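Each value in this text was obtained by applying a stated rule to the coordinates, not by laboratory testing. None of these values were measured; they are calculated from a predicted model. Cβ atoms are built from the backbone, for glycine too; each structure is taken alone.
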Structure P
Amino acid sequence: MKILILETRKLSYGSSSVFLMMICDILREYGADVIHCIINDPEEDSVLLESFTGKHFDAVIGMNSILPLAECDTGRYLNSIDAPFINFIADHPMHVHNCLNVKLERYYVICLDKFHKEYIDRYYPHIKKTVAIPLGGIKEPGYKPGSKEFAKRKYHIFFPATYTPPSYYRQVMEDENIIYTKQADEIIHSIMEGDTSPIHDLYRNITSWKEERFAARMYKARYIDKYIRDYFRDAVVTALLDEGYRIDVAGARWEMYNGRNKDRLVNHSQCVYADIPAIMANSQVVLNVQPLFTEAPHDRVFNAMANGAAVLTDTCSYIEENYKDYVMLFDKRNLKESIEGIKEIMGDADRLYKMAEKLNQAAESETWQDRCQRIIEFIRKII
């Protein structure tokens, strides 16, 4: 199997580079002939891109790729390569609408969540096939299992995530269109009332957008999604700090957090994604606050599993079906009560270790090795 990986967009903290390198290395382990190129700018790197024109590959792979927009003398650049193009979308599809909307001759998508797949199938019918494959966990090479090692871990709660004060995106929405602020409040109200629908269905319930324009309107209103993510991220961290917990965080802008117990927040702001597994391997608990994905967990969960950490998270259907007995769950609708309900477990290293051990035993099925097997199966089906 001959694969071309063209990396064009670096996601937060170099995460996409790590993901694509994992895919590259594992596909090579499975015997594939893989070329991996970093394209910083399609125009500046046109000579490198042109070197692949007319060449045959079993697949060209990108992640949140901007290459569908690239042009060449004969039209769309990706149509000039003799290969299907697979865009691995590492977020809700609304955020990459401009690239998904391009009508390539052989366009395929890997997404994270079955509801993202349904969204793509509905609004981008020119995409020939979409499959849902979540991100994989990465084990730190120095990870040491065992209850004694667990008790010695340096960090009690670790939360790798970006922070943006909710007021920032609220102002962005007000500047863009005041109706977005009203819509965001309505969606948050629906979530607090127990609605677990995907974010696009929550939008659909409160708008009268025409079907043929829905995806474009979702893209324009994408700051609502960003605002709601930050709203709940802020609320969960604040609730934990107010209960007396210390939280070690890694990500941008946590210095802007201004809650009354901000002195309990320890900021590892200089971390890149490649550093995260090592910190998780030295953490008893990894905090996850789900983006508005109602089926697939964030990769924080899989990385925690791979590195023997317990998981504190809100739920999604994947967790409910596979791991609900082995994670600590909080309810975003009732944070104070649900966090009080886990206080006994959170203070007991032996119980935390037993939960972490159960997750770690299941971690092999949630690694990039597993994901790459599924990627290979997908490529075989489309060729």
Structure Q
Amino acid sequence: MKKLIVILLTLGMVLSMFACAAPATTTEEPAAATEATEAPAAEATEAPADAAPMYIPVMAKGFQHQFWQAVKTGAEAAAKDLGVEIYFDGPASETEIDAQVNMVKNELAKNPKAIALAALSTDAVTEILQECADKGIPVIGFDSGVPNDKTGAVKATASTNNENAAAIAATKFGENADLVAKMQAATPESPIVIGCLSQDAVSASVTGRTTGFVNKMKEIAETYQPGLVSVEGHTTWEAKVDGAAIIIRVEVSATTEATALQTSANSLLATPGIAAIFCSNEGAVVGLLAATADGEDLADGGKYADLVVAGFDAGSAQKNAIRNGWFYGSVTQDPYQIGYKAVELAVKAANGEAVADVDTGAQWYNAENIDNPDIALLVYD
């Protein structure tokens, strides 16, 4: 009997152990399932961080002038849109070639993916360009760019097509009723003169504008006086015609100094039959204003009240002349787009994409539209 009781007690204990073990197995399974669902979260946390953004230095001819600040604003906007990092810099003045060279060297030492450069002197940066070519670092020119690069480092340039831009001024002259009337009435015995005041015959930008204005103005003048349009004043553009009824006179300053430009402006103003003057850059504008009592002689009742004047670029003096009606109007570049497109091209070139020169455009402004938001962005002080 005792043996039977022991057997029954043992059997009960075994059954009790099985009963306790079963729930333990059931409660562990959800725990295992929880670990399985948490695993992907752990993998996501351990994912590698994003790579550092592409680095592109943007080296300008200057920094303090508002033109370059507008270029900087455009470059920064492009960097933000394209997710890259830029460093914008330039020397204190556009005569500091050595300073710019050192700036570019310092940036090249950082092994950038590309460089945007508006060179003060192509010759001064030739060694740098060669190093860029050897390392496969593409260079994008902007504004006047890097003319006559022979290393192959410069892949494209974002700049104003200066010939097209200056042609806008000539086209506007052709729309001025008073000037058109004078062109129609001109004769070989009483010719009229349309002047082009330029600070030099060397700078690519200024010579391009002079060429663009002269060619378009000659084309327009020929519609009123076919075969009787003469281009005079400088050998680079001279196409002299004897017995001309309309003379396009190119006056190039001896130097880029303000006093020399004023002297050249005085020479044009003293020319018999002078009817209009185009100033091909801000320096020429300042020279003309200095020669006309800071523009007062161009006002109604002034000595040159009938003179039709157009400028190029901007600046506080030129904007004042526009607002006062002393200037018929002016052509402005688009520095914002110059900066934006320079960075955009640099990113494409760094990524191995084919790139080509980009014309960043130009706009005509006058007293009527100078305060329009799209123009105000471009006409710096």
Structure R
Amino acid sequence: MASFGEPMEEILPTGLAWEEKTMWHDTGLYFGPKDVSYWIEPIVSPENVDCKRRIKNLLDATGLTEQLIALKVEPASDTDLLAVHSKNHLQYIKDTSSSGGGNVAKQFGTTRVGENGFEIAALAAGAAISCVKAVMSGAVNNAYALIRPPGHHADAEQSMGFCVFNNAAIAASFALRDHELERVAFVDWDVHHGNGTQSIFWNDDRVLTISIHQDNCFPPDSGSLSEVGGKKALGSCLNIPLPPGSNESVYLTAFERVILPALRKFKPDFIFVPCGFDAGFHDPLGRMMLRSESFRKLTKMIKEIAEELCEGRLVMTHEGGYSPHSVPFHALAVFEELSGIDTNIIDPYGNTGNCEVSKLLRHEEDVISAAENLLLYVPEG
């Protein structure tokens, strides 16, 4: 990795899709079950602006932002959105947004849009598309969409889990349609199952969806080993539901034995990473034990496999991560690895907890071995 301040011509460029207005996504003043709202002071949603804005603050303060390629962001068109979402879902978000906003989740708690929420969510999806355009044009080697609202829980018919539109799925559909790619793959390392992406591409054999997540965390009863794709795309869905408490060694082993072999077998033309940082040790919505160096290592592995299989084509879309203290440093490690620029900033939370590489426990080994057995069904590219 190059030292901070070395000339950019020696470094493969990384794109950053950042649009200030996506930070204005309104999650409201109250989060939680309505039946307790009278008895306890309201609290804001975990999916508030703090983590995302602090990531951008850290990128700016270190000078790294200046060495990334700023990508122009435009709203996703209705055509782009309808490539993965139904007309009813699109109209529902438009209607709710234009009437002052409100809860748009049909199940599993609160997913809210405010007034002009449709326009903001379309900008977030458009940022993911701008990343694809930049990578495919050769302007950048890889790109990151630092956006909100997140997307990987949203399916064709509904918003869910803070997600309004499925940003990564919309970008992947755009890549398949407008750039005539034959196959794309997702590697979702958010601590929660990437159920929306899986659902959207359930019967599409052009798409491999891989989700490595905490078992039975969110959504409930979603993301099991038995979910392997529809009849038209059997084997194109691969889940690795890790037990709570999994640390870096578990994730690295899953990558080495399951995720990388699956990608090599499928041979995608483009790789998308719905990038959540809620598998971090400090996160309030997960029970995993990753740290900044863990995310750096995962990024290195996914970047190298993209270079091996698809000319480095790689886009990350920001998903979860709810610790405003540690998430910015997790993200900085990812940006450093993507760009090849070392800012020499040390994560002050990096040595917290039992996060070191260690021998796998029996129940961790069992899950990875079971996922490994599913490689037989992954379609060959």
- Message: Using distance in nm of label points 7 Å out along Cα→Cβ at positions 169 and 257 for the comparison, can you identify which of P, Q, R gives the largest number?
- Response: R
- Query: Which structure, out of P, Q, R, was helix-only ellipticity at 222 nm (-39500 (n - 2.57) for each DSSP H run of 4 or more, over all residues; to 500) calculated from, if the result is -10000?
  - Reply: R
- mean count of other Cβ atoms within 10 Å over residues 273-280 - highest-scoring structure of P, Q, R: R
- Message: Tell me which structure, out of P, Q, R, gives 35, 22, 18 once Cα extents along the principal axes in Å, for residues 161-216 alone is calculated.
- Response: R
- Task: Match the computed value 27, 14, 11 of semi-axes √(5λ) of the Cα gyration tensor in Å, for residues 65-152 alone to one of the structures P, Q, R, and report its label.
- Result: R
- Item | Which entry (P, Q, R) yields the derived value 64, 50, 36 for Cα extents along the principal axes in Å | P
